[in-house]
Structure formats: C-alpha cells, structure tokens
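In what follows, structures are represented as structure tokens.
Any read-out appearing in this document is the output of simple, stated calculations on the displayed coordinates, not a laboratory observation. Everything numeric in this text was worked out from a predicted model, so none of it was measured. Cβ atoms are built from the backbone, for glycine too; each structure is taken alone.
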Structure P
Amino acid sequence: MDHATTLSRLEATIAARRNADPSTSYVAKLNARGLGKIAQKVGEEATETVIAALSGSAEELTGEAADLLFHLLVLLGARDVPLAAVLAELDRREGVSGIAEKASRPTE
C-alpha cells in the first residue's frame with residue numbers, strides 16, 4: 001500500500017467535505033468554526049500524541065498520530081496549502097542535516 005496515496009486520498013476527502021452540511025460532516029463543522037478552532041484541534045491532537053508517546057501503548061500512539069495527521073490535513077486545507085507543498089518541502093530537506101537546515105532559515 002502506498003501511504004502517500006493514502007494521505008492524498010484523505011486530503012481529497014477533506015476537500016470534498018469542507019463545504020458540506022456541518023450537521024453531517026465533522027470536517028465541515030470544523031471549518032465552519034474557523035481557523036482558530038482547527039488550529040486548536042491540531043494542538044490538542046499534538047499534545048495527545050506526545051502523551052501517548054510517553055506513557056501509552058504503541059496502539060494508542062498510532063491512533064493519536066492518525067488523529068494528528070487528519071487534523072493537520074484539515075488545517076492545511078483550510079489555509080489552501082496542498083499536501084504536495086509539504087511533501088516537496090520534505091523532499092527539499094532530504095539529505096540535509098537538521099542542524100544545517102535550521103541554521104539556514106532566516107531569523108526574525
């Protein structure tokens with residue numbers, strides 16, 4: 001199974017449901033509540049993922065990581081950032097030391 005294809009299918013499903021009836025679609029409900037709520041959900045799922053990593057089972061971590069990826073895709077979609085752009089950025093960084101990559105970023 002091509003897992004990148006799984007993420008692409010999920011991205012397409014999220015896009016298709018974005019403007020659905022919020023009473024029948026969780027994705028539509030999140031989008032109707034706005035970007036702040038979507039970002040909050042990403043933060044909550046990230047925290048739950050960390051907790052599962054530190055004190056949960058592998059199955060709990062797997063479930064929380066799936067929730068995090070789902071909500072991240074909802075957030076990216078809400079900001080019109082395609083998954084392909086994120087994957088391209090990962091490709092760009094491949095083979096570059098994390099320390100060197102971070103040092104190359106402009107400081108604010």
Structure Q
Amino acid sequence: MAESPDARYVAINQDERFIVLRRRMGRAVLVVSALFFAWYLLFVVACVFARGLMGHRLAGHVNVALVFGILQFVATFVLARRYSRHSRETLDPSAAQVVADATAPERTGRRR
C-alpha cells in the first residue's frame with residue numbers, strides 16, 4: 001500500500017536534514033534581504049542628509065544620486081544571482097535528497 005501524500009509531508013517535515021535545510025535557507029534569505037535593505041536605506045539617507053554629495057555632477061547631467069540609484073538595480077540583480085547560485089549549489093541538492101529518501105519506500109514497494 002502506497003504512503004499517503006500527507007504522511008510523506010509529515011515525514012519530510014520532521015526529517016532533521018529538512019529542518020537544517022529550512023534554517024540554512026532562512027539564514028540565506030535573511031542575509032540577502034538585510035544587505036538589500038541596508039543598501040537601499042543608505043541611498044535614502046544619503047538623499048536626505050547628504051544632498052550636496054548626491055547632487056555632485058560626475059559627467060554632464062549625471063550626478064552621484066543617479067549613479068547610486070542605478071546601482072540599486074545592479075545590487076538587486078547581483079544579490080538575486082548570488083542567492084540563485086547558492087540555492088542551486090547548496091540548498092537544492094539537499095532538498096532533492098530529502099525528498100528522494102522520503103519517496104524511496106514508495107518507489108521500491110517497501111514500507112518504512
């Protein structure tokens with residue numbers, strides 16, 4: 001008799017490797033989010049309190065604030081790319097192993 005999807009969910013959710021995986025993912029998301037918000041907050045604070053610096057022209061009509069704003073987009077893509085790589089190389093293989101182990105008895109006809 002095949003294991004129900006609910007039983008597999010409970011088994012995966014209680015697996016120590018899955019708990020560790022969730023912690024690692026949460027930590028990675030927290031770090032990426034903190035970096036992004038810190039960078040954004042720096043931009044906003046600089047626009048409010050360092051108007052002279054942000055208004056400094058670098059070339060033509062391009063000033064520090066414009067470059068800083070464009071770097072917000074660059075930072076977003078860099079952080080997303082790094083998290084994606086971390087997820088693909090670290091988190092995804094661990095998750096696949098946990099799921100494979102949880103569904104192995106079903107595939108082989110054995111019960112846990």
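Observations on the structure shown:
- Value -27000, calculated as helix-only ellipticity at 222 nm (-39500 (n - 2.57) for each DSSP H run of 4 or more, over all residues; to 500), assigned to which of P, Q: Q
- Structure (P, Q) behind the derived value 42 of relative contact order in percent (Cα under 8 Å, 6 or more apart): Q
- Looking at mean count of other Cβ atoms within 10 Å over residues 37-44 for structures P, Q, the greatest value goes to P.
- Of structures P, Q, the largest value of volume of the Cα convex hull per residue in Å³ belongs to P.
- Origin of the derived value 5.4 (distance in nm of label points 7 Å out along Cα→Cβ at positions 5 and 53; candidates P, Q): Q
- Which of P, Q leads on FRET efficiency 1/(1 + (r/R0)^6) of positions 45 and 85 (r between Cβ atoms, R0 = 25 Å, to 0.05), largest value: P
- Taking FRET efficiency 1/(1 + (r/R0)^6) of positions 29 and 93 (r between Cβ atoms, R0 = 25 Å, to 0.05) as the criterion, the largest value within structures P, Q is that of Q.
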